[in-house]
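Structures are listed in the sections that come next.
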Structure 1
Amino acid sequence: MAAVHDPTVAEREKNLVALSSVGAAVLLTGMKVVVGLATGSIGILSEAAHSGIDLLAALMTFWAVRASAKPPDSDHLYGHGKIENFSALFETGLLLATCVWIAYEAGKRLVFGGGHVEVTVWSFVIMGVSIVVDLSRSRALAATAKKHRSQALEADALHFSTDVWSSAVVLVGLAGVWFSHRSGLEWLARADAVAALGVAAIAALVSVRLGRKSVDDLLDAAPSGLLERIARAASAVEAVEGVSQVRVRRSGPKTFADVILQVARGLSVEQAHEIAHAAEDAIRGTVLDVDVIVHTEPAEGEPAASPATGAPAQV
């Protein structure tokens with residue numbers, strides 16, 4: 001059964017976690033810029049740029065969460081939930097832009113050299129703090145995104161989770177530079193630039209994943225398994241003889257469903273209406289935050305077609 005959805009509580013929780021992420025991004029960006037400039041580490045500076053993008057993304061997420069909660073109006077009859085999907089796609093572009101810049105700077109140092117890196121205790125402290133903060137924010141954002149099916153918060157969670165891995169990569173790079181200064185193995189001094197390339201690679205992979213999901217939702221691709229769940233819930237209602245069509249679209253956290261049921265011929269309008277209402281209740285009990293419209297039609301001589309495969313449905 002789907003959980004009871006309280007829009008007021010959901011909006012408050014989403015706004016709170018989004019705002020806290022803005023504060024975390026401000027803190028991390030400032031610390032990384034200071035330490036990166038002081039040490040000359042391209043790895044830390046790449047992380048600062050990544051965190052700066054996260055700050056912009058967090059601000060975008062905070063705006064998107066608030067704007068998407070606006071009720072439907074005469075120009076947006078399905079509400080404003082798509083703003084969350086656009087926000088996630090925008091964040092994908094930010095991540096990709098970050099990847100290009102990091103790869104360019106790291107490539108220059110690997111090919112042409114230069115950029116002496118001074119590894120200090122603060123280099124390791126700042127990256128350790130970054131990992132702790134990023135891990136806590138990514139978990140909080142992911143939990144809230146899953147609870148309220150918010151793609152904007154999910155995108156923000158991916159940003160922070162990417163920072164956890166990229167910060168770990170930078171730590172490895174800094175350790176390599178530190179060891180090269182003490183061992184005389186000069187090739188280890190390039191570990192910082194290699195670590196920056198690792199940051200770019202991680203961010204690029206996350207960008208592709210996030211972008212694909214955002215585009216799917218913007219193009220109204222049906223979530224995997226959702227058609228079958230709705231069809232099963234409707235078919236289980238007494239007096240339903242078949243499910244001839246199920247159409248769904250997502251707008252932010254909300255799902256819109258149009259369902260056509262087949263019922264016995266000769267039923268009165270009132271009886272068909274009661275069956276449709278029972279099916280709507282069954283679907284709402286299966287799918288969280290769904291706006292569903294059910295239409296009934298008289299059953300044909302042959303079984304209805306399955307909405308998922310087009311084959312005759314078994315009822």
Structure 2
Amino acid sequence: MKAIQVGIVLCLAGVLCGCGAKPGAVPVKPKVIGAALLTQTHVFYQDMVSAMEDEAKKQGFKLRLQYAEFDSQKQINQVETFIAQGVDAIIVAPNDSSGMTPVIAAARAKNIPVFTADIAAHGAQVVSHIASDNEKGGVLLAEYLAKRLNGKGKVAIIDHPTVASVQERTKGFLQTLAKYPDMQIVQKVPGEGQRDKAMRVTQDLLQAHPDLAAIFGINDDSALGALAAVESAGLQDKIVIVGFDGTPEAETEIAAGKALKADAVQYPKKIGQKTIEVIAACLRGEKVPPVVPVEVGLIDQASLKGGKP
């Protein structure tokens with residue numbers, strides 16, 4: 001009886017100290033996820049990364065973050081480093097949607113699953129792409145402009161043509177605007193998604209097209225750069241600007257009745273969370289969908305004040 005009691009005490013002590021672990025067992029290392037993202041400067045990516053970090057912590061993952069800052073070769077080098085490190089999965093938001101195929105193939109050759117978030121990689125075989133329904137956002141903005149301008153007017157696009165998500169936005173925008181024969185796209189100019197460049201190309205646009213009626217900025221930095229140029233030229237009452245993202249700064253300008261009138265709204269935190277959730281499911285051996293779309297919306301001054309856009 002005494003021996004039984006001693007055995008029970010020893011077992012209880014073992015439970016308190018990690019009973020059940022085999023002698024000499026090596027602790028399970030956390031899965032390491034490498035993320036090579038477009039930029040750290042945009043509020044969109046800051047929000048997306050915040051959600052990625054929160055979900056990675058819940059899943060017990062270690063997240064290694066790198067930012068390309070619009071440099072394609074830098075991003076390729078970052079992914080190559082992740083491959084050399086033998087990470088368990090890689091997330092890419094490509095700077096050049098057509099230029100990442102070889103390095104993604106190299107990761108696959110090492111049996112490292114690759115996922116794209118926000119921006120797709122053309123021609124690359126990834127496990128899953130998690131992003132906003134960008135084409136739908138373009139449709140919503142074109143419909144908004146057509147209604148506001150009564151189906152007439154010259155329109156310019158501040159573009160970033162190497163990025164897949166932007167290609168999808170402009171596709172939806174152009175296809176919808178084509179339904180209005182009195183609305184004309186007069187020029188697409190590359191702003192590369194950066195505010196200062198968008199401001200400079202907008203200044204050139206205003207000189208080239210004095211009768212311009214509207215500008216579509218493919219993200220909020222583009223739209224806000226265009227806004228600065230339009231206001232500087234004193235044309236805030238003549239030109240309608242629409243953007244894409246729904247950042248707090250853009251919302252403030254829209255609510256104030258500035259020339260920036262509407263935004264297609266993305267939900268970057270949802271994209272970030274879903275990306276890590278999809279990776280977790282994949283690493284558990286579950287089948288995951290090749291595309292995970294995240295809904296978009298539309299905001300204008302009326303909706304921000306509680307009405308409908």
Structure 3
Amino acid sequence: MADVRAAILGTGRAYPEGILTNADLERMVETSDEWITSRTGIKERHRASESEYTSMFAVEASRQAIERARIDPIDLGLVICATVSPDQILPSTGCLIQAELGANRAAAFDLAAACSGFLYGLTLADMMIRTGQTRYALVIGAEVLSRYVDFTDRSTCILFGDGAGAAVLGPAEGDRGILSTKIYSDGRYAEQLYSPGGGTRVKPTAETLAQGMHYFKMKGNELFKMAVRSMADVSTEVLNEAGYKPEDVKLFIPHQANQRITDAVASRLNVDSSIVYSNIAYHGNTSSASVPIALDECIEKGKVSEGDLVLLASFGGGVTWGGALIKW
């Protein structure tokens with residue numbers, strides 16, 4: 001198994017039936033559909049009910065991916081759940097998902113890299129398969145971000161949605177598979193997007209909850225510039241490493257954070273808008289679930305064919321960013 005290239009064998013997605021529209025938000029906070037749409041491109045986002053939680057959507061998406069990969073859950077050697085909204089602190093949501101799936105031989109854990117989480121997980125799974133540590137791996141991005149949104153803060157409550165996407169990886173056939181991945185972080189910019197409370201530094205108390213310290217805080221203008229630059233640069237890097245140019249790409253799936261960010265990254269890479277996929281209007285920013293949900297939608301819609309070059313890029317709190325180039 002040494003140095004075997006990994007490929008995505010199956011994908012899946014799941015999200016709540018509940019939908020929060022811009023019209024709904026107009027009744028909750030001082031905003032408007034025009035204001036939200038013009039600044040973000042978002043029209044609606046899925047929102048979990050009080051009885052729904054992260055692993056529910058992760059398990060549903062995973063079952064789809066496993067079925068489409070035509071493997072048995074017991075064959076999985078690795079389960080990575082990328083999330084910043086786990087079911088609980090202990091045990092990991094990855095272990096809860098593993099139990100639900102019956103993947104009892106798999107190592108399972110959570111990975112916290114915010115919106116870059118799926119590409120971090122993809123990179124780790126690729127390395128494990130390449131080096132023979134495992135044959136089949138399940139990588140999930142799953143979030144219920146609505147639990148951490150302050151619905152009195154119009155700068156953040158308009159952005160985030162709930163859902164999950166999953167992919168099964170295994171040994172590639174022929175020249176297909178993951179050609180290059182890169183992941184990065186820079187913790188000096190942690191407070192551009194963060195949640196100050198709820199951990200061991202600011203423990204959850206009635207007082208900190210009343211102050212909303214567990215909610216997301218964001219510096220949008222600073223994040224915008226860094227996100228555009230980082231996603232464009234890492235995309236160029238994975239293309240160069242694999243010996244390709246932007247014009248060779250058939251499908252580009254960036255993290256769905258903001259339509260203006262997506263447009264700016266595409267412009268910086270000089271790729272045609274026709275190959276850039278966007279679903280932010282209907283999902284909002286689902287953090288680590290963003291890229292795998294979009295990838296599964298593209299497969300379902302026939303936007304990717306055998307032999308196509310697929311470029312993925314992400315940027316998130318931490319700050320973190322990553323890219324991957326895949327030959328389908």
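Each reported figure results from applying straightforward, stated rules to the coordinates on display, with no laboratory input. Keep in mind that what you see is a predicted model, and the values were worked out from it rather than measured.
General observations
- Among 1, 2, 3, structure where volume of the Cα convex hull per residue in Å³ as derived comes to 144: 1
- Origin of the value -23500, where helix-only ellipticity at 222 nm (-39500 (n - 2.57) for each DSSP H run of 4 or more, over all residues; to 500) was derived from one of 1, 2, 3: 1
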